[in-house]
Structure 1
Amino acid sequence: MQPLLAIALLTWKAAFRFRLFLVMAVLLLLSVVGLPLLIKDDGTARGFTQILLTYTLGTISALLGLSTLWLSCGTLARDIEECQMQMVVVKPIARWQVWLGKWLGIVSLNAALLGLAGACVFALLQWRATHLPADQQAVLRNEVLVARGAARERNFDQDIEARTNESFRDWKEKHRASTKDEQTEVRKAIHEQVKATYQIVLPGYQSRPWEIQLGLARHYLHGQPLFLRVKFNTADENDTSTYQGAFRVGVAKKTRLSQFTVQSMAPNAFHEFQLPPDLFDEDGVLTITFANPNETALLFPLDEGVEVLYREGGFALNFIRGLGIILCWMALLATVGLASASFLSFPVAAFFALGLLTMVLSSGTMASAVEQGTVAGYNPEKGTSGSSVVDVVAIPTFRAALKVIHMAEDYSPIDSLSSGRSITWSQLAMAFVQIVLILSGGIGLFGIVIFTRREMATAQGIS
């Protein structure tokens, strides 16, 4: 470990020598203090959270991410270009130790900056919360400054797939002369129709029950209030109307019952309602029934339409675990930057790393292209897609890239912290395994191999 720590210490010294640490510390503190001053919240717990958690943590992540890419590309590429690395590699230290030492120095630097900024966010959050109205402070303590677990209905993917296959087989028997493209489109339409039967609640007081299993959490939820979180859509994506909803929680003659009507709910938005305690049965099943009194059908998405939130722990540890996941992201960016600098000059390495970051930020566009099966040949009016030579290469590349990107994107601590969701130790461990060990490990191994085989003198044009 001594060679690694020596290289890490040299990386720290370089960061201080070029004033990087001080400049980043000032920028992070300005973002933490400045954003709440420049952007005023609306006096509600949600608006307060949006400013002091979502915006500040997002800005901190962006600043640290860019500085990490710049430092990781520069610290290795500049050492090679300025002939400093040639003086290091002739000493009794392996090149992989040089590479890992620089990575360790950058990650520890990020940890210090992230800890400083996180402590300021936490302190400012606690202080500013005391200035909210009493009712909003209660909402903040119960719905945001807390670690809440979530329970949803069981997964219906297998049922939907089975019913889709059955209906599709019946259709093929009646249309034996259909082409492959027709079969693909019909199967997709059948799948959406079957899925809709699980999501849509028809108008005219038609109802739909959700049976939500609380699992082991039922043993410590007696006497504690739960929170019902719902989201629905309508056929019109730009619908600005509001809708009513009649809820019944519990089962008659089996559990306690709670019934209430909501007069105004907007589509495409989350709504939370506090439920009385002890409405679930002895098996931990909470039954929620929604009746639709409107004249329009409402669609509750299977993945986020209806869920139950319950308290699992406090905010402080949840916040620390969230910062831990952000640090995992920074470790991945440090690996990308060092790997790029292992075989490219500083400007090219920085450009390459930023290009990869841009591709990650464009994952939504890539997902749309993969879903449509084409890059530019989709016709939204007909719902059909063309094909080109570019699609043959681009679509498989996008599909593989999305699988890699989702390994890091699946963990979003900022969204979880802003909504009071629990970030468990197991989630933090999985983020470390997938982002640091698997993704960073694979990219880092590539960078180390390239750096080990690189001819330092040849890189400078010395014969």
Structure 2
Amino acid sequence: MDIRKLYINGEWVESSSGNYIDIENPATHEIFAKVPRGNADDVDKAVAAARSAFETWQYTPLAERVALMKKVQKGLSDRRSELIETITRELGSPVTVSAEVHTDPFLLEAAHYIEVAEHFQYEDRRSTSVVRREPVGVVGGLTPWNFPLEQIEKKVVPALLAGNCVVLKPSQFTPMTAYILAEEIDKAGYPAGTFNLVTGRGGEVGDALASHPDVDMISFTGSTAAGREVARKGLTNIKKLALELGGKSAAILLPGGDWENGVKGVLDTVMMNAGQTCNALTRLLVPVNELDRAEEILKRQAENYKFGPLDDPTVLLGPLASKKQFDRVKGYIELGVSEGARMIIGEVPEESSDYVVKPVIFSDVKPDMRIAQEEIFGPVLVVIPYKDEAEAVEIANNSIYGLAGAVYGPEDEANKVARMMKTGTVYVNYGQWDVASPFGGYRQSGLGREGGIEGYEEFLEVKTIYDRQ
């Protein structure tokens, strides 16, 4: 049994609560680790350490901050195999997905953040002033369970590079990846208090961080409902907020497009990570007069997403992360049937202890059905017919969310439609993820951006100094 401690003020310490949280492997149900169930007292200690460290860390030369982070990035890269194994164990993700979806892109992104920090323009001369960007202060990072490395990397790496101090609370379900990062930060030689790790439950540690008067910024990733509560608590002393929240993203198949590529792009987002991805393209919009053709492609390609042993490199689907997740997704599948949607792939899962939900595709879905409006967070796709391009755009934008989207069609037409979609990112045809570009959403998908220069700027305040007549 792997039993861990908190990391506060440069030391590994016990929680003042004396209690622990069991960490379960969703694939085997083995309890393979215990982490402290931190509390408000632990948060107070971590925030005090960060506040004290910030007094000097904010003035540490950029070159020193970059040199330290390069050590961390190299340490994480050297431990790539361990990261993959840990994510597979705590999330129940197949090894191929743990490597290609969860680890490699974000080792690359950490290296890119270092480049951004090195070349960022921290002062800009204007006519009678200097506009300066300075670190915010003490940053509370609240991360979710579904992307254990990505979400801590997107918060901790840019925050420290920008000169902030951090108190990180990882998800209580997938905290073990955060320990690898903490160990590398410790080995790199960061000053005590610069980075602190407090594990625990969201309602205890997360709430204490969000409402703490000495925390200057909260960077949160999670559901929209949880983000709303974090924002309310954070605004008690007007903290800076960065919120990456939910999504119900639409992909549009246009006549004349490469639908084989489009369907694969959609299914990759919906089925990989067992659908537990905020920007999954879970609404597929199809011309009504070509619905049969789209369904044929979907049925054929869906066979490529199989369950099996997680160490099999050909397996792309693993179990859901918990019994709570299983019950949630099962409930939505039952809802889809009761709403009158036509299930063309899959079945209503039976009660099971293995948390497995096989891919489900509903067709003939109406835009106002709950399965077309609410985030399911499982391997469930809804297919919505549309009459013409104008209706497709209207349906795509008919959502409280605005996180991601995609358009597959003739190049000029697809790019035109992409610019009409009210969403933070849009993939067009064969477009690929760009490590230099920002990620985030419109409306109730969040506030602010992660990734790229824009994601780095979230951890900086803007100051104007008037120094000339």
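Using the calculated result 4.1 for distance in nm of label points 7 Å out along Cα→Cβ at positions 117 and 213, pick out the matching structure from 1, 2. Each step should come with its number before you reach the end.
Details: 1: 4.1; 2: 3.1.
Going through each structure in turn, the value belongs to 1.
Once FRET efficiency 1/(1 + (r/R0)^6) of positions 109 and 349 (r between Cβ atoms, R0 = 35 Å, to 0.05) is calculated for every structure in 1, 2, which label goes with the largest value? Mind dumping the intermediate values first?
Details: 1: 1.00; 2: 0.55.
Greatest value across 1, 2: structure 1.
As an exercise: helix-only ellipticity at 222 nm (-39500 (n - 2.57) for each DSSP H run of 4 or more, over all residues; to 500), calculated from one structure in 1, 2, equals -11500. Which structure is it?
Working: 1: -18500; 2: -11500.
Corresponding structure: 2.
The value 14.1 for mean count of other Cβ atoms within 10 Å over residues 133-140 was derived from one model only; which of 1, 2 is it?
Numbers: 1: 14.1; 2: 23.6.
The read-out comes from structure 1.
One of 1, 2 was used to calculate distance in nm of label points 7 Å out along Cα→Cβ at positions 101 and 205, giving 2.5; which? Present the calculation step by step, with values, prior to reporting the outcome.
On the way: 1: 7.8; 2: 2.5.
It traces back to 2.
Given a value of 25.9 for Kirkwood radius over Cα pairs in Å, calculated from one of 1, 2, which structure does it belong to? Let's see the in-between values first.
Working: 1: 25.9; 2: 23.0.
It was calculated from structure 1.
Using FRET efficiency 1/(1 + (r/R0)^6) of positions 125 and 309 (r between Cβ atoms, R0 = 25 Å, to 0.05) for the comparison, can you identify which of 1, 2 gives the largest number? Before the final figure, lay out the partial values.
Numbers: 1: 0.80; 2: 0.00.
Sorting by FRET efficiency 1/(1 + (r/R0)^6) of positions 125 and 309 (r between Cβ atoms, R0 = 25 Å, to 0.05) in descending order puts 1 first.
Tell me which of 1, 2 gives 18 when you compute relative contact order in percent (Cα under 8 Å, 6 or more apart). Let's see the in-between values first.
Details: 1: 22; 2: 18.
Structure of origin is 2.
Identify the structure, out of 1, 2, from whose coordinates FRET efficiency 1/(1 + (r/R0)^6) of positions 197 and 293 (r between Cβ atoms, R0 = 30 Å, to 0.05) was calculated to give 0.90.
Details: 1: 0.90; 2: 0.05.
Structure of origin is 1.
Compute distance in nm of label points 7 Å out along Cα→Cβ at positions 333 and 437 for each of 1, 2 and report the one that scores greatest.
Details: 1: 2.4; 2: 3.3.
Checked 1, 2; max of distance in nm of label points 7 Å out along Cα→Cβ at positions 333 and 437 sits with 2.
Using distance in nm of label points 7 Å out along Cα→Cβ at positions 13 and 341, single out the structure from 1, 2 with the greatest value.
Values: 1: 1.6; 2: 4.9.
Once distance in nm of label points 7 Å out along Cα→Cβ at positions 13 and 341 is worked out for each structure, 2 has the highest.
Just so you know, all these numbers are worked out from the coordinates, no wet-lab data involved. Fair warning: this is a prediction, and the values are worked out from it, not measured in the lab. Cβ atoms are built from the backbone, for glycine too; each structure is taken alone.
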